[in-house]
1. Once Rg/Rh (Cα atoms, Kirkwood Rh), for residues 88-239 alone is calculated for every structure in I, II, which label goes with the largest value?
2. Using the calculated result 0.90 for FRET efficiency 1/(1 + (r/R0)^6) of positions 200 and 248 (r between Cβ atoms, R0 = 35 Å, to 0.05), pick out the matching structure from I, II.
3. Here distance in nm of label points 7 Å out along Cα→Cβ at positions 120 and 216 was calculated and came to 2.7; which of the structures I, II was it taken from?
4. Where does the value -13000 come from, among I, II, when helix-only ellipticity at 222 nm (-39500 (n - 2.57) for each DSSP H run of 4 or more, over all residues; to 500) is the thing being computed?
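Derivation of every value follows stated rules applied to the coordinates shown; laboratory data play no part. Small disclaimer: the values here were computed from a predicted structure and weren't measured. Cβ atoms are built from the backbone, for glycine too; each structure is taken alone.
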Structure I
Amino acid sequence: MRRLQTVLPWLRPAAFAAGFLVLAGPARGQSPAPAEIDALFATWDRPGSPGCALGVLRDGHFVYQRGYGAANLAYGIPNGPGIVYYVGSLSKQFTAAAVALLAQDGRIGLNDDVHRYFPELPDYGGPVTIRQLIHHTSGIPDLYGLMATAGIPLENVFSDSAAVALIARRRELDFPSGTQYRYSNGGYFLLGQLVKRVTGKSLREYAAERLFRPLGMDSTHFHDQPWSVVPNRAISYQPDGTDFRISYLGNFDKIGAGGLYTTLGDLAKWDADFYQRRVGGEALRRTSLTRGVLAGGDTITYAFGLVLGRLLGRPVVRHDGAMMGFRAALLRFPDERFTVLTLCNLGNIDAGQLADRVAALFLEDLEQKPGSAPLRR
């Protein structure tokens, strides 16, 4: 199968070999041999199999990128840097950034009670704040769980207003707000709706205006119009015996908790801006790394759509995503200015584990240290 490659004007021809792309990176240390990297993806690196696109970044620049397997089995289109993938919960960091920008602009306060913007929510006996929605400490139930309980399949046509009403129908929180951490797609769906209620623009429109266009992320969008055409879009699959079946929800249009389509190249621009901060300045960077704090004073690992922890003895900032047969991971080592991106279109691939293993090949001092277990969601 022909593998997609990105041709960059400053790249020497000698950098191409055996169908992969290696760039000379600015960071210190030797890069692993391409064969070592490719061996991690060998299971899917064949015609007739879905697989992944891999990007490895230093200082916001690719040092390695390659596709493995097919983005579309029907047409034999290979995975690679130019393919657009659904990234599931990687979306949350963009939703959280959009809300943080609203706070920077003085249009909301992160400690505002959400009832100010969602008066239809029931009285929970106390406030539920925007900050708690961001940190998954609100007690708002998971939207997809509520849909399953109500017998509403994810593939059904289901309006945003109906989704808000479904959350409001639950008269009680899962726990008193602020007292626990429990991952909730319901909370992040409400954050997406919050943007719309405050600005009059959908999260798709607002994120394009404030995040994606300023960074040149031209292939990235929140997909709230399921009928819209997405050029170069991957299809996702699940294993089916010795073969594969399509795993794709054509009507799914819920954004905020998920809903983002993007490419390796666009995520590289987002990663570079983690250091450059053309969008939101240093204030947004600081906010994005602010961990949640429970009512009892305990600090949790979840920040603004990002999980903060340690891996390979180093601080990491990461998030994984999963929906349909798409699997995605963004694993960043901020001290090394080093990031691994894995975007996959087969449901039994652990994109986060692959990112961990790629990072271990690149980074020095690879011994796993106590307390450095991977943190993924």
Structure II
Amino acid sequence: MAADAMNEIAFYTLAGAPRSPRDLISEVRAAEAMGIGACFISERLNIKEAATLSGAAGAVSERIGIATAATNHNTRHPLVTAAYATTMHFLTGGRFSLGLGRGIDRMFDAMGLKPIRTRDLEDFVALMRRLWQGETVLGHENALGRFPALRLDPAFKEHIPVTFTAFGPNSLAFGGRMCDAVVLHTFFTDETTQRCVRTIKQAAERAGRDPAAVRVWSCFATIGDHLPEPVRLKKTVGRMATYLQAYGDLMVRTNDWDPAVLARFRADPLVANFPGAIDQIGTTEQLEHVATLIPQEWLAPAAQGTPAQCVAAINHQFDLGCDGVILHGASPEDLAPIVTAYAAQRDAHRFADLPANPGGLRGSAG
């Protein structure tokens, strides 16, 4: 028998570098049976294309919420993205949230795409909502191009929650101002998490919205000590190292860490000459070396240790103001003892009005 749905906790399917996208099928089914409330889908342009994975997750589930976190709006025609979202909305009976992200400028440069700016996101979200309400949009022009006519179905009157993965202050404020849910980044300190939640909620209030209507998700690395040491090393040291490779300056600035540590990390010969993402192809021996370059306090904002210790850390994210916690970097199988321990002590009344949809309003069905 499936466990009661715990809509305040979630997981990322196909964490890291999966062997096959078909692994999603067993993961989603297992997560739903365990009571995990939502499945988040990240996108990498290899075997993790988000629209395909979303459809698969919707097809093999009955109640779990599904959100992309994130896809980039500039990689598809806006009508294709709008239709993708409405297809998922109807396929899942309202369990889907379209999750967007700002992306990485260097990647867009390589793809021949323009970088994403806040004004582009504002335009895009407003456009999606008009199309989901059945409007015909004529002569629309934005950073993606000029679109003479855009329309889905004039009979549509659909609300599809929009989730945004945010990092910097402008992104956080945009999320609070215009989106239904915001996903924070992994390895945020307590102070950073509280500041981000405050920024989001205040932006919502300034926009005339109910701050409680914007769900804030902590993306919280969850690595129990029941996992083998090499796996834990990959999911902590390896993951942090990859973040530092990709956008280390932003990580350090956001958490108010010492930039000199980042400079030493980058100058290390192994790191400087590494031929890819450290968490994907680094050996255990290489990760052990990288561990000497990263302060332990940088890795501390995570659920680690016994199931009871992990549960205490997860609950602390709610104390910091988050509305939900994504148990990041682990499959449902990896999370099983932690989820069991969490369910045993959970205050069901506290989360009774949270819907399955990760961006859904408290008290709503979707």
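1. Working: I: 0.97; II: 1.04.
Largest calculated value belongs to II.
2. Of the structures listed, the value fits II.
3. For distance in nm of label points 7 Å out along Cα→Cβ at positions 120 and 216, the value 2.7 is produced by structure II.
4. Working: I: -7500; II: -13000.
The read-out was computed on structure II.
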